[in-house]
Every structure is written in C-alpha cells, then in structure tokens.
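Enquirer: Listed below are the structures to be examined.
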Structure P
Amino acid sequence: MDFRRPLSVVAPTLDGDVLGVLAGAEEEFTGRRIHQVLGRYSEQGIRKAADRLVRQGIVSRRQAGQAKLYSLNRSHLAAPAIEELGSLRAKLIERQERERQEEIARERGEAQDVNFGSQIRSYVLHPYTMVKDHRTDFEVGSTDRVLDGDLDGFVHAYLMASAKGEDGH
C-alpha cells in the first residue's frame, strides 16, 4: 500500500486521491482547491473525478455562486471506511514520529531535572582554589589544571563510583 495515497487500494485512479482529500477534511472544497492540495493532475480532471463521485453518491456537491463545492457524503454507507483509509497516512506519520521519539529517549537515557543547585561540579576561584565533583566528592585544589582540560581525575572517580553503583543517579 502506498501510504501517500491510501485510497489508491480502493480506487487506484484520480478518484481515490480526490476521496482522500475530501475524507481528511471537514470543510468543502472547490475543484481548484483540491487541485492545490494534490499538486498534480489537471483541474479539469479533478472536477471530472469529483463529478463521477457525485454521481456515485460518495461525494456531495452544492453550488455557491459560480463555484461547485465538494464534500464527502458522510451519510453514505462507505463514508466511515473512506474516512478511515484517508486517515491512514496521518496515523502512520504519527506512529513513526512516536517511535522516533522513543528511540531518541532510549539513546539519551533518563532525562534529569536541571534546577538551581543541581550542577555536577563547583569551581571555587576566590579566596581559595578548588574544584569539587558533587557526584563523587572528588576534589582538586588546582583550578588552573582543571580549567586547562585536565579532567582525568574526575573521569576516573566517576567511573569508579559508577562501577560501585554510587554515582548519585
């Protein structure tokens, strides 16, 4: 099944695409508006398909000035099935998005609140110098080394605490 054109299973012609547009909307459409939504086919072909569907009773048409307005005939026996098929694409996209979000959440792990006071390390630069890791209680007296990138002691302390299960998470 082509999920971009779910009604092509029932009506593989242009009629299925017109039904798909009308099934997914509450408002009425002109032939020109259906043409804009589909982005392909001629406007005349779309009007012919819509008129065919009107003759079959699946689509309702009313005159509004010069324009003909088309909508799905919701009282037709096939309308619930057409609406369900028309919503397949939206459901598929929603499902794929939900699965993608779940995969991202699995990769990131548990999210933690980042509130005031929930920092990992404290850097004290005055009146004395010290860097303390609050997860492991590891301290270094030389802030210059840490600020220059020497984090080996912190990494080692965190890995040791993680191995013991004492990383504070």
Structure Q
Amino acid sequence: MSTALRIALPLLLAGLSPPSATAQLYRPSHTPPTGLELVAVYLTSRTCHGCRAPEMPATLDSIKLLLQRQAQRAGQPFRAVFVDMDWSPDSGLALAREDGTWDEIIVGRSWFNAGAERYIWGDSATTAVLPQLILIEQRVEMGARARFGTRQVLRRLVGLPAFQVWLRQGAPRAP
C-alpha cells in the first residue's frame, strides 16, 4: 500500500479529509520559545492496542499541524511532545518515528520516565490511561536563565475517537 493511501484511507474512514498530495507534514520550528507556549503532549505505548490504530499517525500529524497554525496566528510558540511508556528506549524511538515528527521525545523506563513523572504522576487530575493527548499552555521567559511558568492544562483527551472528534471541531482549546 502506498504511503499516501495508508494515510488517506484511515482518515476517510474516520470522516476526516485526507491531506492533499502537496500537504505539509508537521515540522518543528527550531526556535527558542518565548511568551505563552502551547504544548501538545501525546502519551503512548507499543503495547497499547488503541495507540497502534492505523489512522493514529495521520490523526496526530493533523492535530500537530492545526495546533501549530493556531499558535502561529496567536503569536505563540508551539511544541509537540511524544512520551512513550515502554521500557526500551529503542522501542520508544522507533514508535516515535512511526507516529511522525516531534519537537521532544521522552522514552524508556515505562511509566517511571520523566514524561510520566511530569504529565501523569505530577498532575493529580490526569488519569494513567493511553492513548492520551494533553494540551498545555506555559509561559517561557528568556534571560540569563530560561524560566518556565506554571503549566495550565487546557484539554485532556483519551482515545483515538476523542482525538478525531476534537480535530473535526477545529481543536478548540477550551472544553
């Protein structure tokens, strides 16, 4: 199956428009953030059946592109974070590549890695369930040292169907 068909078919089945032949894929900005940064955190695992749905990579890429465009229109930096809950860093890196391009990748140590510590165990409102997408805003200020403000969770989405509904709604920040 061609790459274009592999991406387009699952999106059509989910009721989403497939990318055109000239569609862009998400690309990180590679510029230091300053101001109120929008952060999308994707929590996943190779052992999670829902995480491995064929349409997941295309859905994630569409979400990242849409959020990046929203952030650009608002004058905000955007960051897409991949957090894998498998023990093997190599397995996590391979999975991150399968799921697209990311600004930041956290892999290894299963549910005990730095991403799980920060985004799941460090936030009592977050449930330990996969796949999960957490949308956050955080102020970043540059000076002699980078300073990071308190993270404000805007959205928590669990499961591919919730991701797809949210995407069809235009990925609103407020619930």
Structure R
Amino acid sequence: MVAEASESKPGPDPTERTIEQMLREVANTRESFTFQLNALADITAVKFESVEKQLKLIEQQRVEQKADTEKAVGAALTAQKEAVREQTTASELAIGKSETAIKEQLHQLTATFATANNAQSENLSDLKDRIGAIESERRTTSLHDNKTSTNQWALAGMVVLVAAVLVNIALNWPK
C-alpha cells in the first residue's frame, strides 16, 4: 500500500507548484505596486515642479508689475514736477508783466500829475500877476478915489482871485 500511495501522487507536487505560482504572483503584484508607486511619485514630482514653475512665474510677473508701477509712478511724479516748474515760470512771467504794466501806469500818472501841477502853478502865477496889476491900479486910483472905492477894488480883486482859483481847481481836478 505504501507503493500505491506514492503512485497516486502526481509527478511534480502541486503544493510546490501552487507555492511557486503564489510567490510569482506576489512578486508580480509587488512589481506592479512598485511600478505604480514610482509612477505616482513621478506624477507628484511633475505636479510639484509645475506648481513651483507657476509660483516662479507669478512671482516674476509680480516683480515686473512692481517695476512697471514704480516706473509709471516715477514718470508721473516727473511729469508733475515739470508741470509745476512750467506753471511757476508762467506765473513769474505774468507777475513780471503785471509789474511792468503797473510801473508804466505809475509813470503815466506821475506825468499827468506833473502836467496838472504845472498848469496850476502857471494859473496861480497868472493870478498873482493879475492881482499885482489890480493892486498897482488900485494904488494909482486910490490917489484919485476915496477910501471906499479902494476897498471895493480890493474886494473885487479877491473875488476874481477866488473865482480864478475855483475855476483852476475845477479844470485840473483829476477825473
């Protein structure tokens, strides 16, 4: 029976074949899992690299925008300074023109007042001459006339003098 029992077993032992097959499947599964794990690690690394690239590009763009903004602000400030400088120059020119115009007006007014003053001086001189003539005529007439007529001539001379001064003032009064 012992001989019969050994004959009933198949040639290669199925247990060994099953174990070999299981070991081979475990190795294949391990290899497949390792391959998938490596592929997942590669994909993750690529994704991280992509994110890093994007962050670098965003930072680069931010730096460029900052530089552009600084340039724009600098240009705006320079333009504003230039505008202020031009406005100051224009204001100074306008002030200079105003001062020149005022000086010219003052010279014209001075000339006008000088002319008016000279005219009044001439009128006063004429009036003095007339009064002098009236007084000399009065003296000569006072020898012939009595005291009352002399007072009348003096009074008339003063009236003429006052009238002449008033006319002179009215004519030369600044308008």
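Read-outs throughout are calculated quantities, based only on the coordinates presented, and are distinct from any laboratory measurement. All of these numbers come straight from a predicted model, not from anything done at the bench.
Enquirer: Quick one: helix-only ellipticity at 222 nm (-39500 (n - 2.57) for each DSSP H run of 4 or more, over all residues; to 500) came out at -14500 when computed from one of P, Q, R, so which one is it?
Expert: P
Enquirer: A value of 31.1, 88 was computed for Rg and Dmax of the Cα atoms in Å; which of P, Q, R is the source structure?
Expert: Of the options listed, only P reproduces it.
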